[in-house]
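All of the numbers you see were taken from the coordinates with simple rules; none came from a lab. All figures in this text were calculated on a predicted structure; none of them were measured in a lab. Cβ atoms are built from the backbone, for glycine too; each structure is taken alone.
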Structure 1
Amino acid sequence: MKTTIYARLSLMMFLEYFIWGVWYVTMGTYLTKIGFQGTAIGSAYSTIAWAAVISAFFVSLVADKFFAAEKITGVLHILGGLLMYLVTTIKDPVLFFWVLLAYALCYMPTIALTTAIGLHHCTDPGKQYPGIRVLGTLGWIAAGLTIGFLKIEGGPLPMYLAALFSVILGLYSFTLPHTPPKSQGKTLTIKEILGADALKLMKDRSFAILSISALLITLPFAMYHPFTNMYLNEIGVENAAGKMTLAQMSEVVFMLMIPFLFVRLGIKKLLLVGMIAWVVRYVLFMYGNNDTLIAFLYIGILLHGVCYDFFYVTAQIYMDKKAPQDLRASVQGFFTLLTYGVGWLIGSYLNGIILQTYQITDETSKVVGHYWKNVMFVPAMIALVVAILFTIFFTNKKENIDISDKRLL
């Protein structure tokens with residue numbers, strides 16, 4: 001691959017995740033300040049999950065068949081930028097939900113589309129694509145650092161930035177190398193898109209238990225970004241969004257440790273460490289503060305690499321290797337539907353219920369704070385129960401699983 005193309009694709013990936021990171025993390029803090037109740041905040045965060053499910057159909061049935069990836073990416077980002085700008089003008093929770101959902105329906109397909117663009121132009125995807133994809137993580141980190149540097153948490157400015165950079169990436173997308181529709185002439189069924197063929201593997205006990213565990217452990221995961229930024233801001237932590245980027249930094253570090261630990265700990269122990277890390281993280285948030293125990297908050301944030309990599313990435317690798325060659329794509333689609341679709345959706349609505357249950361209001365019913373120890377207790381207990389059940393019921397036979405294939409890393 002030419003260096004210029006590599007650089008252009010890297011910039012594409014950086015902007016793609018900068019846009020998501022710049023509004024998503026701080027939205028809960030902003031919505032609390034403009035008077036939204038907990039359930040309304042949960043509904044707003046659920047738009048990403050709804051869009052993740054719907055976008056799977058759009059990409060497979062429309063984008064992959066009829067349009068060049070760079071062109072449809074450009075159109076979606078420009079339209080998304082206009083919708084995100086409109087979102088900043090809305091104070092009604094119901095209207096906010098529907099307009100944000102419209103935005104999410106524009107944004108979420110571009111994740112798969114930018115991935116397709118990047119992979120299509122790699123002459124050696126195994127070696128070249130990880131270097132492009134890591135720019136996405138750096139983009140998310142840059143978004144948090146930008147919010148902290150500009151001191152704009154709790155206001156609409158992060159959304160203005162998302163709108164601006166959406167339009168910029170949309171225009172930039174039209175200059176990217178041509179990426180023709182990859183499924184032109186092919187017939188895809190709804191069953192294939194949802195990864196329903198993977199249900200055959202649910203007869204295997206270890207696969208079934210891991211699938212159920214993945215869905216359930218996603219509930220505390222879906223609560224992380226809405227809870228943590230609101231929590232840190234309410235207890236007076238400065239530059240909360242910037243400090244939360246330590247999570248993505250740790251993600252990169254722990255990702256590199258997976259091949260080493262996979263061999264030495266084995267699949268069950270590595271997955272279990274990931275689950276227990278969610279318990280520890282929320283317990284640390286329960287007892288941490290912005291004074292003598294601020295270290296608890298930093299450790300809780302830094303545990304993100306263990307929470308995410310050791311469970312989600314390891315689970316993807318295991319499922320990919322467990323499945324027959326002809327079912328691997330279906331298995332990954334099934335895993336995505338379970339976690340970022342169903343799990344994230346349930347987690348978002350549960351998040352709203354928990355926030356509303358433990359919110360503190362003044363005489364005008366305005367939310368002025370939350371009982372955070374109670375809030376953090378719920379996801380900690382969910383993760384603990386999932387970890388215990390996983391320990392009891394997951395009885396995977398020892399298998400020689402080769403993870404030299406870096407496609408999922």
Structure 2
Amino acid sequence: MEIVLSTSSLEALGGSETYVITIGDHLQRLGHEVWLHALDHGTGSAMARQLGLRVCRNDRELPERPDALIVQDGVVAYQMAVRYPRVPQVFVALSDLFDLQLPPQLPEVVAVVVALYDRVERRLRALALPQEIVRLTQPVDVERFKPTRPLRKRPLVALAMSNYLHGQRMALLTSACEERGIQLLQVGAFAPAGERPSVLVLNEADIVFGKARVIYEAMACGRAAYVFDHNGGDGWVTASSFATLSADNFGGQSRADVTDRERLIVDLAAYDPGMGTVNRDLVVTHNSATKHVAELVRILHQVSPRRAHVGGPLRELARLVRVAHRADGRAFILHAETERLAARVHELEDELASARGAAAQAWHALSELTATRRWRLVQAALRPADRLRGRGRRQGKRPQRGSTHPPRRFGRRAA
């Protein structure tokens with residue numbers, strides 16, 4: 001089949017970008033002709049090219065008429081419906097965080113919607129436009145992501161990998177790891193070191209904190225995986241918790257209790273190096289990309305071409321969705337920056353209060369000192385010397401630079 005995969009952005013390497021790159025690679029390995037199309041390019045595009053994928057930087061590089069389209073956001077869904085009015089679209093819904101990743105609410109734009117976890121599926125079924133929904137699991141390339149070393153008996157290094165984790169939650173995690181003597185590294189949009197490909201960093205850690213694809217890939221690498229991110233925490237992934245946590249895409253929202261510092265400290269004490277092997281086996285069994293892509297191809301064979309062009313101002317709708325998402329993205333970043341600045345204000349307020357307290361203590365100590373008899377005696381003893389110094393300053397001033405008058409000698413009247 002000739003298949004176009006289309007997404008708004010390959011600028012970074014978040015979950016959406018990793019998904020489309022993963023299925024694109026496995027589709028081409030099955031012999032399909034694949035074009036990976038994006039509006040914005042960057043790190044994700046470079047990763048795709050490293051895997052041998054054909055990345056289209058503009059519409060001129062797309063095929064004349066492919067057999068099927070796989071899209072994952074509203075912008076490209078509308079744009080592809082304009083360019084390929086009869087070619088069927090499969091929409092993969094990857095997130096419930098941004099409305100960009102909801103399928104268009106116009107009939108006939110999308111043939112089938114694929115949901116990758118329960119929370120997204122529930123949201124899709126609540127949409128105004130009824131659509132066919134197929135539930136698949138998250139795909140992981142278990143050959144690219146695999147263990148390069150066993151876990152240590154005692155955890156020494158942990159990795160927080162997220163494009164969302166910052167502020168108080170990051171401070172909470174840092175404090176808990178310090179309490180247990182574990183070095184915590186951070187990778188992601190808010191990390192000092194920025195983003196790095198997960199395939200390069202996951203095996204450096206014994207414990208990986210994150211959500212969604214980070215957890216799946218950490219498990220494939222045989223790491224101990226702990227669900228904790230900006231929306232909450234669900235704790236360790238184990239054989240008994242895997243079904244429940246993966247159904248929520250390891251989103252940190254499947255339990256009613258709260259993950260605070262005390263719980264983190266207690267949970268970290270339950271680390272077991274055997275978690276690595278169990279996690280690897282779970283992902284290979286349930287989330288191998290080969291199985292996911294086989295199901296995706298079955299869906300592509302079943303969808304039918306559109307009977308007619310989709311009516312409506314599709315280009316304008318695409319523009320509006322993109323502009324709205326840009327506003328959502330800016331609001332998300334500004335909220336994070338506001339939180340960071342507020343935390344810094346609190347730090348400065350604490351420092352100011354501490355400095356004021358120290359100044360008050362110093363002033364009180366000085367007041368007590370100047371009220372003592374010893375202080376008064378010392379001042380009385382030094383008073384004659386102060387008078388002599390004052391007289392010397394008045395009588396022995398040096399002339400200003402450039403003056404031709406010699407200075408008067410101390411104790412000698414001028415003629």
Structure 3
Amino acid sequence: MNWKTWFFLGVGFVVISLLIGWQMAPRVEEIKPSTGDLHGRQPIQVSFSRPMKSTSFETHLILSPSMAGVLTWNDDATLLTFTPNKTWPAGETAAVQITAGAQSRILLPTLREYKSEIPISPTLLIYLWPADGKSNLYLSNPETGENQTLSSEESGVLDYSISAEGDQIYFSVAAENGINSINSLNRLTGQTSRVVECDGGLCTSPRISPDGKNLAYEFISREPGILPGIQVYPLNGDSPLDLGEPDQYLENPLWSRSGWLVYYNQTQKGYKFWNPDSDETRFLPNETGGDGSWSADGRYFICSEILFTSETLAPRHLLLYDLKEENLADLSNGNFLEDLNPSFSPRGLSLAFSRKSLDPALWSPGRQLWILNIEGGEFTQLTDAVDFHHTSFAWHPNENQL
């Protein structure tokens with residue numbers, strides 16, 4: 001064969017090789033979610049047309065805003081899942097970029113860049129409605145005013161709590177045919193499943209641990225003579241654990257972000273603290289009880305207490321318990337105050353609470369909303385509607401709104 005023949009054969013071989021390489025080169029088939037918003041710590045998934053070389057991929061994935069997280073692959077290395085360590089920033093947009101050059105297992109690279117922009121859900125509000133009837137769960141977008149029905153339980157919903165990631169809602173369903181239950185609603189799929197079936201009594205106040213492993217709740221037995229208690233149900237399927245003794249009245253379970261559970265013991269008159277990982281316990285005497293609040297780092301717990309200063313004066317003060325140092329500090333600055341309903345901000349050491357003066361010259365029928373900066377010791381009054389009570393404070397995640 002002459003040189004022309006060899007030349008055309010060579011060109012043909014190169015063209016065929018390029019075509020085969022182009023056909024065999026990996027491609028991004030889909031970036032999920034492709035519709036809807038990101039919620040909580042919802043993963044982002046990238047599917048590929050070919051098995052990928054996972055060790056070469058991290059430098060080719062760019063996320064904005066930058067988020068620390070975990071990358072995992074399925075068995076055949078065609079599906080990448082990124083799960084952020086923290087919740088996505090509400091109201092922003094997640095930009096996903098996969099640069100050219102990411103290699104497949106046969107070392108062929110992606111030939112072009114892939115981009116996707118995914119809106120992140122704004123801060124939403126979940127509530128029970130109506131207050132004077134059989135309630136159900138609803139979701140509201142404060143920015144648009146749009147509302148969405150989350151549950152349609154004929155017997156009604158008693159109480160609920162939200163997981164730390166914001167993707168699961170645990171709620172107690174009122175007794176129907178004598179059977180009460182705690183259900184979970186997956187915010188990402190919309191599916192509802194039964195978690196605990198309480199055929200022996202009433203289960204209320206479900207509270208999920210920050211790691212999602214344990215569900216604490218109040219259990220009120222149908223059997224006469226048995227006092228209400230606290231049970232902890234491991235979501236791995238183990239049997240529920242009864243806290244306290246049968247002759248103790250327990251209520252108001254509440255988890256800290258560091259994994260401690262606190263509940264009030266009506267019988268012993270105090271708050272009991274329990275760490276399920278280490279089995280450590282603490283006890284804080286308190287005559288009043290009621291709801292308390294954990295600081296964002298899980299170190300501090302705040303509650304209110306009646307102080308009987310005289311036969312005619314019994315102010316209520318806010319008491320701050322340091323779980324690390326095991327000491328107690330009185331935060332209320334005066335003897336003629338009734339401070340209630342403490343609620344820690346989601347980040348620092350700011351505290352919302354309701355205050356009413358017991359001084360006859362300053363008394364009013366309503367309680368007002370106050371803010372306390374614990375580190376600086378600064379008190380700020382936010383409302384002055386003397387005929388109204390202000391209570392049930394919920395912080396915006398950005399800490400700038402209540």
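Here mean count of other Cβ atoms within 10 Å over residues 366-373 was derived from just one of the structures 1, 2, 3, and that gives 9.5; the source is 2.
Out of 1, 2, 3, choose the structure whose coordinates give relative contact order in percent (Cα under 8 Å, 6 or more apart) equal to 14 when calculated. Could you put the intermediate results ahead of the total?
Details: 1: 26; 2: 14; 3: 6.
The read-out was computed on structure 2.
Name the one structure among 1, 2, 3 that Rg and Dmax of the Cα atoms in Å of 33.0, 120 was derived from. Derived from 2, not from the others. helix-only ellipticity at 222 nm (-39500 (n - 2.57) for each DSSP H run of 4 or more, over all residues; to 500) was computed and gave -14500; which structure, 1, 2, 3, did it come from? The read-out was computed on structure 2.
To test your reading of the models, identify which of 1, 2, 3 gives 12.5 for mean count of other Cβ atoms within 10 Å over residues 222-229 when calculated.
Details: 1: 24.9; 2: 27.4; 3: 12.5.
The structure behind it is 3.
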